[in-house]
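Following are the structures in question.
Nothing in this text is a laboratory measurement; each read-out follows from the coordinates by a stated rule. Predicted, not measured: the structure shown is a model, and the values here were computed from it. Cβ atoms are built from the backbone, for glycine too; each structure is taken alone.
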Structure 1
Amino acid sequence: MYKHILVPTDGSKLSEQAIKHGVALAKALKAKITAVTVSPPYSAIGSDAVIETDASQRAVQYLDAVRKAAAAAKVDCDAIHLKDDLPYRAIIAAAKKQHCDLIVMASHGRRGISAMVLGSVTARVIAHGALPVLVCR
């Protein structure tokens, strides 16, 4: 069925749930995982080495969480850190570039005005992407 699952993470507790689901599904299907996290391109707002270093360190932590979960389940896992102002765009591009056939990601479940103001990366991935998306809450 699915052979390559993309698991986006932002380091949140909800992302941890999506990681667990993605790894378990990959193990059951004998699929591989690519973990992805997206940071804003700080060069767009100025060159600040401290901000850039902090974002890179957080990305390593987020991706290591997926690597560790995958290793514990004996699931092949690659990890990539992307920079983009629009995380949904980077997630869709990563899925396409890595030849993934499923995206497993979390949704914060924002509703009403907070959804309009803050937006939903998950909703945008679903709306603009062409792959199936398994949403974990």
Structure 2
Amino acid sequence: MIALIISSCQQQKSSKIEGAWKLVSIYAVVNDTVQTFPGFWKGAQMKMWSKDHFAFVGEFKSDTISEDSYGGGTYTLKDNLYDETILYHTYKSEVGKTIKMKLEIKNDTLYQTFPLKDDGTLDSSNYHTEKYIRF
């Protein structure tokens, strides 16, 4: 009985992804053209994960242009395959979409590469890799 009580009081183990992360760089290929952050765009963004939800918020600037960046939703993670279902987003056209990604965590650095095709491969002429460090 005591073992049952003790085991029921133990905190559930959290995954490596849970917590807050700061965006440090983006390497994007858009129609075979490389774009980077920082680079043309300046700014900051953070992304947070709980057990099954994510949210991000930030702001990016270039010259006189300023753009808010926010969104969130639910996710699933199995090994290094990550699916993000968007419930709210800066761009309303993204709401309801599910994005397949490859996710890697190396020490306190997290990499998200997307979008993956259904077969798990990348379109080498159109993809993003975002690099985050843990807060």
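Each of the structures 1, 2 was assessed by distance in nm of label points 7 Å out along Cα→Cβ at positions 74 and 90; the largest value belongs to 1. Please state which of the structures 1, 2 yields 23 when relative contact order in percent (Cα under 8 Å, 6 or more apart) is computed from it. The read-out was computed on structure 2.
Out of 1, 2, choose the structure whose coordinates give mean projected area of the Cα convex hull in nm² equal to 10.4 when calculated. If you can, show how the numbers build up before the last one.
Details: 1: 8.2; 2: 10.4.
The value was obtained from structure 2.
Assign the value 0.9, calculated as distance in nm of label points 7 Å out along Cα→Cβ at positions 82 and 98, to the correct structure from 1, 2. Source structure for this number: 1.
Hey, helix-only ellipticity at 222 nm (-39500 (n - 2.57) for each DSSP H run of 4 or more, over all residues; to 500) derived from one of 1, 2 reads -15500; which structure? Only structure 1 yields this read-out.
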